[in-house]
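As structure tokens, here come the structures.
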Structure 1
Amino acid sequence: MREWDAERIAGAAGAELLAGADTRGLAGPRGAAIDSRLLHGGELFIGLPGERVDGGAHATEALRAGAWGVLVAPVHAEAALAGRTQSGGAGVVLAHEDPLAAMQALAGAWRGELRARGARVVAITGSAGKTSTKDILAALLGGVVRTAASPANHNTEIGLPLALLAVPGEVEVVVLEMAMRGPGQIAELTAIAEPDVGVIVNVGPAHLELLGSLEAIAAAKAELIAGMAPGTSIIVPADEALLEPHLRSELDVLTFGEAGDVTLLARHADGSVAIGHDGAEMVLAPSFNQRHNLLNLLAAVAAARALGHTPSGPLEVNFSAMRGQRLTLPGGAVLIDDCYNANPMSMRAAIDELAATAPARRVAVLGDMLELGEDSPRLHREIGELAAAGGVGLLVTVGPLAAEIGRGFPGEVHAVGDAAAAGELLRGLLREDDTVLLKASRGVGLERAVAILSGASNERGAPRVPASSAGPERR
């Protein structure tokens, strides 16, 4: 948005321009921010009301920190104008009754500008693996076209607009991630992003407590399909019958997986893979070999093909944090940090990976899987059975729901109440040749155990990595 002045920003957001109309001809904001403490300078600070704090109350701090301008509710406008005066008269002040709606409108307008410049958008959703698929696709395209991807977990009604507003005008492909907790949320994100290519990685038992059935989960994910414009492309798993009723004839449908349009032809001894689509064979050498990520790779290749690209050659992917990274602990054990989130589908994939790669004893630290509804005890017990079948030699469960995992596990099991207790317990249990998997839903904050085991904690034992939010999860 660097080329947009204050009047254009106000018009796109549907906001009232209270100060800063004299910025015509000057550079616009470099993006948007909602936390005044994280400003680098030059952003449009948007003061969103929250459960505990109203961001609009920090508009003065944002201007002092070098914000290009602020967008706040009218109740904060007077203070924002006073803050502008204190900052030497610099900074734009915009007011809107609903700052979030204004941010979303501004993101939609910037999406229109990107389209006018020729940029295309890929939107990715799914019950598990959507962030990894986003990371893979961004790596596939990064060496070919100017690509931007949503950072970290910017995948909600707040995060996705922020990701869009950070995209420079010269970008050719934007890769966005979409998450949801209930009906209507993917539709809302799709309306903002207006994707040219949509990807549904999978449908699994996440948010069963809120949605009630796999059919309802599929329908919520399929809001992406419903929101796609005629002539655009949708990528879906070849074997997902739950999505078939939602497919539309006016879309270009591309499937991936076994018997799909994009399929894995061969895995070679050197780690490279051959992928086929429409008579073409693409040979890639990915920096990963996990079975679930190779399936994610097929989805990403399908998206690249829908954009007209034929990927090949080396593929180095830096996956987002807490999604399967391996760390050698001070005592020699190898830790698999897969703490970011968990549901039965992603738990199974992680345990399969542990079983396939651990050279000696397999240790699993598994926490609560949240929002699974009345089937939660059974689904947790089934994970315990799977861990036993996968040769796990030591199981540590974290949280009251995860205790059911232990009930399905016949081997050595320890149950603890929280992540810190798990970390302290493991200090005395791990051997130098162990491979230990840590995985749980976001609310468990299992990265605290990672911090304790790796030594990345302060003198009081608190993790240096940010503690997880106990708030609602989106997938």
Structure 2
Amino acid sequence: MSDIRTLLRQSSHYLSGRILIMAAGFISFPILTRVFSVEEYGVFGLISTTLLIAMSIAKSGFPSSIVRFHAEFGSAKKLDDFYSTVFLASVGLSILVALLLLIIVELLPEHFLGSTMVRLIPIVSLLIVIGCIKDIMTSALRAEQATKMYNFIAIVRRYSALALGIFFIFFFVKGIYGFFVGQAIAGILILIVLLFYFRKKLKLKPSNFSSEIFKTTFKYGFPLIWVELGALVLNYADRYLIQIYLGATALGIYTAGYNLATYVNDIMIYSISYAMTPLYMDILVNKGEQETKQFFTKTFRYYLLVMLPVVFGFIAIGPNLLAFLASSKYTGASVILPYVVIGQLVHASAIILNSGLFIGKKTHLVSIITLAACLLNIALNLLLIPLFGIVGSAQATLISYIFFTGVITYFAFKEFSFKIDVKHISIYLVASVMMFLIVQNIHAGSHLSSLIGQVSSGVLIYSIVVLLLDRELRSNLARIF
């Protein structure tokens, strides 16, 4: 139980910072869905997706290389050469990717992306360069274990971009164009702060560039692009296909539903994934395989103890929550919520289930399986969007996630398997379904009062059923209190 407590404690550290950052999403969601038209919100989602994909290519794994090689080059007294090389290489690659994006968009027929998207691409290209440089510098903070400064910059970066974006919408440039102008200005200001912070620590000079360091860091980081890029394609490729097949209005409705469904799950994925890997490797090295397997069994069980009611509860309250936060013009998005949120649960489970591939040093299989899931996702979207619209796209995502998690679990368990606690997980599933059946029928006078009644009733019902049926959990809670 002590290892689980350590996981919970360390996850809570990451969770606290992540909650502050993710809270910006909850703050911005009801604002942006109201100030943007449905079409503009769809374009907003498409631009955000394009930015994530372009930046993952432009960074070429250099942020991970900084964390990996900082101590090594620091002990060799080559930090100036190391940082100069990585910084200059990142700037060059980000500019190259930004220019390629401009050229690609210029060559594509305008109806593929829409006129608004095409008009915003120059700002997106600027954001690619700014974002890559900022990520390099914040990775240096991680490498130096300056966690307070790292969290401070991450939080300020998120909220300043949001605040300036909304400020520009209301006072300078209306609509989505003003939002991204504000984002660009916020990015430049944060970049100036980071350059000022590092001005005395680092000597970033072209003369310090080392081809040997470049080869070492690029060789390590470049393969990581495909894992990150594959995950982005698996999550976001459907946005482009919806834009092509159904247009910006359908894309806006789909994006609103998808974004809302992923907020809570993203918080859980982030906190567990950051805390779990170093912890289970420490257990494996110091306590052996048996203790590690018990750790995974308990971790997966307690993960589903929390996430199953979250998922079923979200499906029950989703329509009310969507109407309350995003307004009635996005109520059409409620039809995709069950598919998206269940898919997110299945996909997030892979963080625990695929650990055997990392223990067995078979990470190349992660890239291969991710690529296969991406191809399946695109094929299913091409098939299902014309038939079922945005629901077909959500169904394609769910099927792709099930495929990804099933295949990766099969290969991971061949390397390192652990027992799935079917008995207790079944209890949590039954309790979650019972809660769902009751909560979905609770309605009050307004969306807010309905939400309060649904959430409070759901927590109470689930807690009572689980505590009645799970004797071991009762005992553990008694010891804790």
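Each value in this text was obtained by applying a stated rule to the coordinates, not by laboratory testing. For clarity, every value in this text was computed on a predicted model and none was experimentally measured. Cβ atoms are built from the backbone, for glycine too; each structure is taken alone.
Quick look at the numbers
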read-out: Identity of the structure behind 11 (criterion: relative contact order in percent (Cα under 8 Å, 6 or more apart), calculated), options 1, 2; value: 1
read-out: Value -30500, calculated as helix-only ellipticity at 222 nm (-39500 (n - 2.57) for each DSSP H run of 4 or more, over all residues; to 500), assigned to which of 1, 2; value: 2
read-out: Comparison of 1, 2 - label where distance in nm of label points 7 Å out along Cα→Cβ at positions 53 and 85 is highest; value: 2
read-out: Rg/Rh (Cα atoms, Kirkwood Rh), for residues 69-252 alone - highest-scoring structure of 1, 2; value: 1
read-out: Value 35, 28, 15, calculated as semi-axes √(5λ) of the Cα gyration tensor in Å, for residues 197-292 alone, assigned to which of 1, 2; value: 2
